[in-house]
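Chemist: Next up: the structures, one after another.
Any read-out appearing in this document is the output of simple, stated calculations on the displayed coordinates, not a laboratory observation. Note that this is a predicted model, so its numbers are computed, not measured. Cβ atoms are built from the backbone, for glycine too; each structure is taken alone.
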Structure P
Amino acid sequence: MKIFRCVHKKELLLLMNGEQEKLLEFIESRKSHKNVGRGVNTFDYSDGKSKVHFYLYAQTARLFQADLKEGAQQYALMQYELPYKQIKPARGYGYYAGIYEPFSIPVPEFAISPEEYSFEHVTAIKDQSCLTWYNIEYYKYIKNLPREVMAINDLFGEPFLPGYSKNTILKAPFEEICGITGDFPVSKGKVKSLQKKIIKLHQKSFD
């Protein structure tokens, strides 16, 4: 199954080089830096373990890139593939503004374990445009979301309708509302081509 992540180019380099300890340190450092990762989501962090977030739709990964505070040249879009049955327990939603005003809508995500975050699962990298990755199911998802699961973009008052909360969306059938029709064979990226592109992107970000 294809999932997507907006990734700092330094993170890509660490991932490619298999520097797992430095990679996790870098990801953790980003969480409190320049508002990256702010907002509400349905994931449980009570175990204290790190998680690496991916988006189901490339469109929302791209929107997240646009919201980052550093220059766009520091980031790339990564396509990552794992069997759906493997990442199904890691599914959930994050609430984000600026997609469907005046609401914050629940965006399908996967918060995978660091052990599952490996260069061998990277199948493609895009510097900026990812039009070929856009999925019509994303637009269907946005259109069909019930008002009750959206949060009002308001600093004051109750963000959800009475009786609803950020976790209401979890009662909806994930596969049905997200357009997941089954598991498909996982493809393999061309390692040497990916390595060359990552090195090129990393060098370009500091030109």
Structure Q
Amino acid sequence: MKAINRNEVFENFPKIRTLIANFQSAFFDEEYDSKEDEIFDAINFENKIETENFCIRVPNKNLEKHAEKSSDKIKKLIDFLKADELIIISHLKLDFFGNIEHDYPKVANAYKKLAKYFPNKSFKESIEINKSEIADFVEILFWLERCDPSIPEYVFWFDKNEKFCFYFCKYGNIHIIDLTNGNLISDEELLNLGFALDDYDQFEENAIEGRQIKV
């Protein structure tokens, strides 16, 4: 793992820069926000980009084991897509450390793991990881995205070849943004890797399975 300045990412990875700019433009409110605010650090870049977006999930009813199962599936997906290194970056320049006094043990443990990488317990830049480090960061971000709304809503995992990125939602689903004009991976290939092509919170007692959602 190594920390990378967000500006360095924007300089070297144009698709990442453009997608982040797109999200920042969507979140910007002219009445209340200022483009001078550091959280909108990419808003002045060109933000036109064509993507194919879809949602997948890791079938599993055991919430306690979901981060582990997701890590295994994501590693298989990364291998299949031949992406050895990933960049983790949030849509807005916000702190990855939110409510560090959170009393839920899984969240407290996630912050403890994150603090091993960032002892100052504050970090607003981006992170480069390799495949061997995926499990740690899946566990961290799965629990934080699910349970701590004070962290950035969208934390993207980009491959360094800029073919795709993904992020976790609070339901544990994996939202993929395809940057290859729809040539990234087929539904059949996703099913063969063990993913399900639908989007709902499978850990809710009364969860109702839905059709695949394009977002």
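Chemist: So distance in nm of label points 7 Å out along Cα→Cβ at positions 10 and 194, computed for just one structure, reads 2.3; which one of P, Q is that? Please report the intermediate quantities before stating the final value.
Modeler: Values: P: 2.3; Q: 3.9.
Attributed to the structure labelled P.
Chemist: Also, I was wondering about something else. State the single structure among P, Q that was used to calculate percent of Cα pairs over 16 Å apart, for residues 2-121 alone, giving 61.
Modeler: On the way: P: 61; Q: 74.
Label of the source structure: P.
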